[in-house]
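Heads up, there are several structures right after this.
Values in this text are rule-based calculations from the coordinates and carry no lab data. The shown structure was predicted, so the numbers you read here are calculated from the model rather than taken from an experiment. Cβ atoms are built from the backbone, for glycine too; each structure is taken alone.
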Structure 1
Amino acid sequence: MALLAKLHASRIVARSVVKHFERPDRLPRALVAMAPWGQSLAALVAGAAARYPDRVAVYDDVGSITYREMWLRSQAIASGLQAQGVGPGVGVGLLARNHRGFIEAMTAVAATGANLVLLNTGFAGPQLDDVVDLEHIEVVIHDDEFASVVESCGARLLLGEAALDEMALSGEVSPGAKSGSIVILTSGTTGRPKGAARGTDASGVEAIAALLERIPMRVGDTQVIAAPLFHSWGFSHLLLGLSRCTTNVLARKFDPEMTLRATSHLDARVLVVVPVMLTRIMALPDETVQRWGTPALEVIASSGSAIGPKLVTEVLDHFGPVLYNLYGSTEVAVATIADPNDLRRDPSTAGRVALGVKVEIVDKQGAPVAEGEVGRVFVGGAMKFDGYTNGSDKERLRGMLSSGDMGYFRDGLLFIEGRDDDMIVSGGENVFPREVEDLLQHHPAVADVAVVGIPDDEFGQVLSVFIVREKGKQLTEPQVREHVRKNLARHKVPRQVSFVTELPRNTTGKLLRRSLVDND
């Protein structure tokens with residue numbers, strides 16, 4: 001059965017990376033170019049450069065670069081890194097925004113066989129120092145804008161953009177003795193960011209197939225990757241794109257109108273975002289959104305944080321049946337995928353279980369619960385997670401990992417109620433913030449909303465709501481309470497209502513509930 005599953009996954013991947021009527025020498029040439037680099041990230045760029053050398057690999061803020069040019073520069077940078085002692089067993093941190101330099105540095109590090117750690121561009125100096133120490137990072141490659149952040153991080157070697165450009169002028173590299181690991185950090189919304197290391201073994205084929213089986217992607221797509229490349233969602237689509245020889249459209253800073261403009265001008269077929277980016281796109285004036293038509297757009301791939309049903313409906317109404325939303329995490333990888341039909345059926349769903357994945361809803365004792373009953377979400381899949389780099393682990397059950405969420409199944413669709421540690425117990429009643437948030441998101445005067453629990457002597461906890469009003473709309477505290485009272489149970493009516501200009505979110509758009517609780 002395992003062999004059949006791998007063969008099925010391989011067929012799905014082949015369907016997306018093999019092009020009909022392609023010149024017959026292209027694919028064999030790519031395979032030959034990839035061979036010396038094994039299953040490393042360098043193999044993807046080497047193969048794309050051999051297969052479509054003159055295709056634009058990246059459009060970014062400074063122009064375009066072909067696959068051939070990018071591979072030559074990456075090899076030269078790798079040679080420079082090797083001269084600086086970078087190789088197998090060495091930890092290299094990459095602190096960069098979305099641009100060609102991220103891909104070149106990533107490829108160069110992979111070519112040396114060193115271990116790559118993707119660093120969050122939102123890190124302050126002390127947090128970066130902490131991660132450099134915990135992840136044993138010896139070398140930090142960084143954008144120039146982060147020079148002051150990295151200057152005291154403790155790495156033995158700091159390399160800015162000028163240093164990499166100088167390395168890129170000439171040099172040849174010998175493949176590393178083995179493929180290094182890739183460490184993607186957790187978001188740190190519930191504490192210190194932790195490293196989740198993944199190798200480049202064959203299990204990745206099944207994880208890739210889980211995406212490609214539900215999300216229609218093709219060889220040679222033009223894709224706009226607005227999601228941060230250091231985050232698992234953006235990084236996954238970058239790797240998927242390199243394997244499909246895509247043209248990747250990148251920008252150092254996200255701008256909603258510029259993203260729409262690039263999608264329109266370059267006839268992009270795929271747009272990769274986190275939900276807060278979609279919120280900002282749909283918040284643009286109607287005339288702005290209408291100005292940039294996107295007739296070639298067939299896939300909007302969203303993940304990274306919860307997406308509200310109001311936003312789902314707005315996106316489907318404007319762009320058509322193109323929205324695909326993935327539920328998963330850095331640790332469990334892909335769990336479920338909601339396609340446009342699923343989201344039209346119920347905009348609040350997290351979708352159906354992905355290919356090769358097992359999802360169970362269990363009670364506190366670990367026993368499966370009945371359909372419709374809320375319980376803890378556990379996920380098992382092909383993308384093996386061996387634990388955090390600090391030696392800790394996620395809770396495991398029958399070969400599955402805890403996602404940290406509470407949810408339930410209904411008619412084959414998964415619904416997420418919220419984080420298990422976000423549950424509010426008020427007067428002995430359990431309240432999940434997501435239910436109240438979803439209700440308020442549909443209110444015409446609400447642009448954004450968050451619900452947290454705050455201590456209370458009588459009830460243990462009570463609900464506190466933070467609301468960002470829609471521009472030009474009026475909304476009062478009594479109106480909010482009355483709206484909830486009319487639609488939900490009494491114990492879900494908030495005790496406090498605060499109006500704010502924005503909610504605290506991290507660089508991938510995840511809500512920082514702890515900040516709201518601490519500042520309440």
Structure 2
Amino acid sequence: MTQSTRSYDFICFGDEVPGILAIVTAAREYRRRMNKFPSSLLMFKGNSQEGVGGHLVRGRLAYLDRSSVPFGVRQALQLDDFGDPPAIYKEFITRAGVVKVSLDPGRANTVLRQMLAESGVDILSLVDVDSLVMSGAQIAGIKLKRGETYLGRQFFDCTVNAELAQLAGVKKLPGFASLGLPTAELSVTLVFETEGLSTPTLRSTEDAYLRRFTNPNDAEAQGWLDIVAGSDPDYKRRIVRDLYFADGRLKRMDIGKDYVDIYSKALSIAYHSFRGTKMALAETGAVFDNANIAILPGTNRLSWNCLLFFVTAAEAETLARNNAKPTQAMLNEFGYVERWLKSMGATAVKRASELYIRHAGNIADAVVPLTGAQMMAGGVYDYEALGTFGYAFDARGGIEGLDQRAVEVGAPAPTFKKPLFNVGIKHALLKNVPNLAVLGPGSGFDGNASTAGRIIEYNVAVGQAVGIAACLALLTNRNLNSFNNPEIRSILVATGRLPKVYGVYDAAETQRLALFEKLLGVPIYTV
């Protein structure tokens with residue numbers, strides 16, 4: 001057993017992209033001020049031989065969720081399709097060759113490794129933590145089971161389940177406990193890639209299914225619908241009705257430069273009829289959902305985000321602690337998907353080595369937690385904003401029990417508009433561990449906030465700012481949790497990295513969402 005000790009200025013635990021770009025930002029800011037790079041370490045439980053970059057790389061999530069900015073706002077401010085992203089994110093996706101939304105995981109791994117190497121960041125994978133070394137309330141180091149200890153001064157936790165924070169004694173709320181649903185959790189996805197299936201073939205296949213499923217005289221297709229609806233005539237009618245847009249057009253897929261957006265469940269129906277299962281996530285445990293498909297470099301190479309698995313909060317935590325490895329039941333389901341896609345013409349179907357875990361609870365110790373209502377109100381004030389991000393409150397696969405609980409407490413229906421909100425850092429900083437930031441879905445989100453706040457592009461904006469704060473904390477001997485948004489904004493301005501700010505306060509929708517969250521038990525916070 002090794003008994004060595006190494007010391008670092010910055011340590012990032014977990015290799016999700018927001019954490020990687022946060023430690024790179026911290027190192028670059030240090031060099032800008034001191035003319036040399038600090039000592040930095042990225043450490044994570046996964047295997048670096050399978051790639052560096054969390055669920056974007058080992059999870060193969062090639063279809064990026066980008067900021068959603070209304071056309072009127074984009075037109076008024078002369079913004080691109082996805083608004084004005086954080087500078088470090090722009091750099092990453094540009095270097096990785098992203099055209100619109102498609103990120104080749106292999107290229108992402110290469111670019112992230114380059115950015116880490118350029119900033120002098122060491123990489124340590126296959127980490128198995130024994131305990132933390134504490135100095136009062138602060139983390140002083142991380143001791144591994146194989147004996148060595150890694151000391152640090154500023155720490156970033158970018159695991160999906162805030163695992164380092166939990167080791168430091170920070171309380172984590174499981175599932176959606178802030179909405180009174182501690183066992184409910186978002187679905188997890190096993191992303192896979194196909195070869196040999198072209199986008200024209202996909203479109204013609206979907207068109208054929210759309211025609212058949214909407215033809216009441218097609219007895220075979222109606223039988224397939226019966227299987228998928230679990231012989232429930234009302235559910236069957238809803239399924240068929242949902243194959244149309246509101247204006248009566250069939251929901252045909254949209255094929256873009258580097259993506260395919262699938263709006264109908266025609267392919268989902270076809271899969272579940274092949275599989276012989278009802279299309280119901282909580283009942284059956286797995287659903288082949290509307291696919292987000294990234295078109296990757298190569299010949300007819302596609303990445304699919306659509307195979308959802310139902311998990312409880314406890315199961316999501318267990319999966320996160322187990323390096324996001326899929327269970328045997330998940331692998332069995334993937335086997336059916338592989339056979340079905342090969343029957344459609346795919347020559348190869350390859351799964352990711354790790355699951356995409358969307359959410360696994362939230363820390364309860366943030367300096368200022370962030371709620372859905374605060375997002376709908378536009379986030380932090382314009383004068384302190386570090387950027388702006390827009391996204392739906394996207395609970396893909398649903399939050400089990402939420403509709404029922406809303407009815408029980410007399411809350412509005414849990415469907416809300418997309419917020420467009422300004423970015424701050426206080427929800428990522430901890431009251432009681434002053435040198436640790438939690439970046440990602442496990443940050444201090446309450447109520448509906450995590451369903452919009454879990455997205456990488458947003459968390460990179462937070463991470464860029466936290467990286468700057470961590471550098472300042474190191475150089476001025478201040479606590480990381482003492483920094484505020486205006487201090488960091490001034491540096492983004494001075495270095496030409498502040499994006500345009502365009503958060504929107506929707507008064508009526510904010511009031512409605514605030515009432516919803518209040519009735520479900522979410523505390524009201526003041527900035």
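Look at distance in nm of label points 7 Å out along Cα→Cβ at positions 91 and 475 for each of 1, 2: the largest one is in 1.
Supply the structure label, taken from 1, 2, corresponding to mean count of other Cβ atoms within 10 Å over residues 155-162 with the calculated value 16.1. Kindly include the intermediate steps, with their values, before the conclusion.
On the way: 1: 16.1; 2: 29.1.
Only structure 1 yields this read-out.
A value of 69, 52, 51 was derived for Cα extents along the principal axes in Å; which structure in 1, 2 was it taken from? Comparing all candidates, it corresponds to 1. One of 1, 2 was used to calculate relative contact order in percent (Cα under 8 Å, 6 or more apart), giving 11; which? Only structure 1 yields this read-out.
Please state which of the structures 1, 2 yields 0.75 when FRET efficiency 1/(1 + (r/R0)^6) of positions 339 and 371 (r between Cβ atoms, R0 = 25 Å, to 0.05) is computed from it.
It must be structure 1, since only it matches.
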